[in-house]
1. Can you spot which of P, Q, R the value 11 was calculated from, given it is relative contact order in percent (Cα under 8 Å, 6 or more apart)?
2. Output the label of whichever structure in P, Q, R has the greatest value of volume of the Cα convex hull per residue in Å³.
3. Comparing structures P, Q, R by FRET efficiency 1/(1 + (r/R0)^6) of positions 30 and 110 (r between Cβ atoms, R0 = 25 Å, to 0.05), which one has the largest value?
Structure P
Amino acid sequence: MKRSVILAHCTTLKLGGAAARFAEPSREDELVRCVAEADERREPVFVLGGGSNVVFADAGFDGLVVRAATRGIVAGERGGTVHVDVAAGEPWDDLVAWSVREGLSGLESMSGIPGLVGATPMQNVGAYGQEVKDTLVRARVFDRRSKTTRELSAAECKLSYRHSMLKEDPARWVVLRVSFALERSARSRPIRYAELARALGVREGEPAELASVRRTVLALRRGKGMVLDASDPDTRSAGSFFVNPTMDAGAYATLAARAGVAVPKFESEGKVKVPAAWLIERAGFAKGHRKGGAAISTKHALALTTREGATTEELLALAREIRDGVERAFGVRLTPEPVLVGCVF
């Protein structure tokens, strides 16, 4: 257990004050005990993953921050499907790289996403046409309300676009392990994302060679500043800062009429999804637009970045400016994707 740990050192945005206490349990039982004992003391607890999808306040966190250091991947084949059981503290991209090396398809298009495995079912992590919900079997969790360890099926997790039942009450659940069902194949799942299909030279709906998909996704992400690189200031971000807004057909028609031009869209779960990056740029916010120590990435309008000496309040001021500008221009209110801890937005 450590005291007064600077949270800026634990996040990809490099923002946030000190945590009163900080723990990194390396065993599942230690992780459960650490959280349960803090709950008994009525001490505030925040469970931190890889720090790639969180914004801490400049004032820090007056309580216990816990980051799982549990590791391990266990695989077993059942009826032609390979079930992979992964500790919450395993880095996500290490798991994806392992699955590609092992010739297991289902995660390859989510290469390069920073963070830990335990965070992935919370918001149904996804990229380039794949989502965690496509392969999730179950999540082993500690329920802080009942003080019990439970196995939640994929159906019970209720995964949807960047959302889950776990995310609705994040203070209740601590993810301990996550299980996925993958296919033994040298080929990927059908490519469902047009940009990726073009880069691979295949048609949408066709598979591609697993290793090629991983290499191509990493290259696409790197070109957008979405692969962590200490030499590239555009990677000092939380990835996509805003969720792509989802709406029904009527709301989309209203948006298109207001925009006066064709608005790009994707079909998602019976709804229409619009790229937030398109709305941001069309509302007049160019790549590189800066406010204090925070700026829109020079590579991708959906990523907000920080420079040395930036504060959380500067980042939030930029985010509010963008949110309000998009709402004035299009009547669409953007929602932040990262978890905001102690922040007013």
Structure Q
Amino acid sequence: MSSTPSEWLERVASVHRQRATPEQLEAMRARADAARHSSVTAKKARRMRTSLQLSSSAFTSGVGFASSDATPERSMAARSAMRSLASPDFLSPVRCAHALAQASSIEEDEADEAELEAQLTITAQQLTSGAGAILDAQSVQGALADPSSAAALAEQTRQLELALNQLEVEPEDDQARAAKFELYEGFAKLTEDARAATLELWASAQANFDAAPTVKAQIARDIAQIDRTDNLGIDFDHLRVWFVHSMCRASARNQRVIDGILGGITTKLELLSSATECPICFEAFGPDRPASTLSCAHKCCTECWAHWSELAGAGARAAACPLCRHEEFLDRVLTAATTDSAAV
């Protein structure tokens, strides 16, 4: 720590007396709440992207990388996995049950998102176990850890190309032909659902970018690429290959566009949600003043949070967020500073 508790208390009380007018405090709370909304929206976009990538991996696993891989049983298991991983809960910005409900509080939204992330992780991991595992454990771990990882995206592209190679020639067996076509139908539906979910996310997230109009305009242009005519067109390769191959390649191309948009939204929202100064001491975060993120997603510098937790008593659990419950924080700090000065 760079100061004693008494020195910290006097410094913080002094800066709040001088700078923290009601208008300044309200503006600071508004900025913090906006950052909090941006943060949870970024988590939604990231979860949606992970759901899309894992569902696409289930498709490639079902098609197989060699003719012997594509059994009707594996195809059925892959379609089931795609439905689970791309369920409305995982691929949509909000749960279906909440779609018609009144707007939830930010606390409820954060808790809901944390639960969905945990459920998606469990669902994906379950699909990596057993003799009939549909997903590769390493691929799942990569997608869950960082869906924007260049290495993970390159491996996913490689596996998709191998799977598409298996669709170039129409199967002679009716059962195999039907199984692969049903996989294509699931893959096409995934693309359609991902498109609808991305448009829904953008409709709800635009307000987060009001303070950054240039960024907002760029994302809007990216969104328009989803329905661009040449992106939606299907080249049937002059009938040189099975038509299912061409349709799957078109769906894969559209999914790459959507994946990139979700990644861009995630990155930009994470930047917008990054707090730059401590709400307790008003000093900028940096190497000499690292930040601690609270359970509510607000941030304080580590030194201030430690001192405030000690002052609040019973450790960090008893310390209220200085933004969420600012009146309580300010009253406690100023009262303690007055008492401390009188005792000297």
Structure R
Amino acid sequence: MRSCPVCGSDKRKGEWRSRFLVPDGWTQPDYLDWFVCKCGMIYADNADITQRDYDIYYNEKYGYGVEDPGQQMRMDNRARLISNTLHDRNARIVDFGGGDGELKGHLEDYGFRDVHLVNAGDKMPENIDLLIAEHVLEHVYDMPEVMAKFDNVKIGGRLIVDVPDATVIAYTAAPEMPMLDFHQKHINHFSMRDMLRLMYEHGFEYQDGFAYKERFLSCRCYQFTKTAGMTYGLSKMTVTSNIEKKVMKLKLLGDIPVIVWGLGDIALHCLATHMPNVIELVDNDPAYRGAAIRGMEVKERPDSDAPIIILAQSQQKLLIENIRKMGITNEIEVI
């Protein structure tokens, strides 16, 4: 039994079975059962087939002698896009499942010197700067095995994925296609939701993308960056560093009596860490009317001429303008 290629669940609902004639000795399935996972992913299964069977078929039988001008144009456009956005000609690029290496040749023509073609069963290079998987993932039976190979993309590296677009709009836009995407080769039907979830689970963050048509089929290109937890670590470091700088400036005030004007999230967070000799709290937000913090009433304007401290970030200019419009002449210090 094949688990969902996106979420790994075995909770699925069978919809229908497609039967096919298969040439003698070929390792393709003679039927596929179509399922919808609880997460919404549409995929096919056959109890008697393995990823190895698919690998043999794609290595021995698939794509030979096919002239496809649309695909060739896409390869050239993709190489041009990569050339315009990846300026390091020594970057390690892998074309995963690229067949005859047409894209690899285009990239080398643009001056890239470390380009690899990896087909079914091949070993994946390490420390990859850019991994390209154009119209590959819809063919994959063992998704965990393939996604494990994608781990070789370095942190900060890029991933470009193309797949048919499995949405209602995309399917109904091509009524002249009798089988749409439900055939022996396309066993994973990715909507945008499915693709983003799959990549997020494996440490890739969406950056950009676009839709296009090829051979009457609606397709979508996704561009990701490998973060693998980098977002959390980077954000933690940035936030704690910024707050520490503000708190340090608060501590330098010593015992000087001050007024804190503006009680947004930044101010409240800083004051929770260190509250200097604050004699008044001021905020004109109606939500603070009648409120008190640590027993101190929040006022709409100050009563003393003590220096005003502003801890806000985005509202600094507006707060200063409002203070002066109110005719208040206290010294103002922005922290």
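1. Values: P: 16; Q: 25; R: 11.
It traces back to R.
2. Between P, Q, R, the highest calculated value is found for R.
3. Working: P: 0.30; Q: 0.90; R: 0.05.
Across P, Q, R, FRET efficiency 1/(1 + (r/R0)^6) of positions 30 and 110 (r between Cβ atoms, R0 = 25 Å, to 0.05) peaks for Q.
Values quoted throughout were computed directly from the atomic coordinates according to the rules given, and no laboratory measurement underlies them. This structure is a prediction, so every number in the text was calculated from the model and none was measured. Cβ atoms are built from the backbone, for glycine too; each structure is taken alone.
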